[in-house]
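Following are the structures in question.
What follows is calculated from the coordinates using simple rules that are stated; it is not laboratory data. On a predicted model such as this, the values are computed, not experimentally measured, just so you know. Cβ atoms are built from the backbone, for glycine too; each structure is taken alone.
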Structure I
Amino acid sequence: MDEQLKKTIRSIPDFPKKGILFRDITTLLKDKKAFTEAINLLVSRHKGKGIDKIVGMESRGFILGAPMAYLLGAGFVPVRKKGKLPGESYKATYELEYGSDHLEIHKDAIERGEKVLIVDDLLATGGTAVATIELVQNFDAKIHGLDFLIELEDLNGRDKLKKFDVFSLIKF
């Protein structure tokens, strides 16, 4: 974990509702050195591993996953919230630390047997990650691992992902 990167994350109490301490990555994203370092550190773990697709969850997973896909020479697949994809899609429901939602992925997004890396900004309870894994498993793809910019360790999301290689760059 990079302590300098951790210092670029702003903490906002009681957002989006009372009792939640929101870890705001916009302060890291606007810092060109921190953003570049974060992407490079995440990518360095996967160079030469034959990643075919990066799957990023809406919306901050897009911000991290797209440059990672570019640097790894992989395709990028967005996992969107309900009703945002125009084509035929698979659907999965997940629980957040403050509610529930739905995720979707296009049915033609991944080819059978492709090596996939799942990327998001935050591992909290693990619900979003579990739903994304469920979506990717529809394709009989190989999940290489899951990468997160931040992990909230006290929420134990990693416990739901024990079958997979899970990496988080910054831990709170």
Structure II
Amino acid sequence: MSRIGRRPIEVPAGVEIKVDENNVVTVKGPKGELSQQISPRIAVSVEDNELKLTRDADDREARSQHGLARTLLHNMVTGVTSGFEKKLEIQGVGYRVEKKGNTLVMNLGYSHPVEMVDPEGITTETPDQTTILIKGMDKALVGNYAAIVRAWRAPEPYKGKGIRYSGEYVRRKEGKTGAK
């Protein structure tokens, strides 16, 4: 049995969970509402403030769907209660970021500033000129938007300049040595 899938999900106070006949699970909480289509091979039930998932068979596909469904639902419950956050750091001379309205304006060494409008469900903050906080209740959207922002100037291995996740280690390479 899936070790992840069989663990129940605690439903905090103030969170409503609805499962319709097409196995679409809707989670409503203080931060908003998320919904997800779950495989028809997985049965979802709410008992005593716990969300439990069971599968119809023990074949490989059912086991993988069991763990996936549990993780998706746990992320939805966490998202509507506390939300998710990714922190990006910018390193490099002249590299900086600022927030104008709902637009993120980044100077990354190009001839023009890079402007990105926050997608729906995502908010960005810039506590200082070299830090970007990406927040939202959908974990996949937050991670995807952070990857898109990072792709504008991924950290390079020689000087370490670029946009990196907070705590990310960038392996440094030695530069060329001059032959005499």
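If FRET efficiency 1/(1 + (r/R0)^6) of positions 45 and 149 (r between Cβ atoms, R0 = 35 Å, to 0.05) computes to 1.00, which of I, II did it come from? Derived from I, not from the others. Taking volume of the Cα convex hull per residue in Å³ as the criterion, the largest value within structures I, II is that of II. Looking across I, II, the calculation of distance in nm of label points 7 Å out along Cα→Cβ at positions 85 and 141 that yields 1.0 traces back to I.
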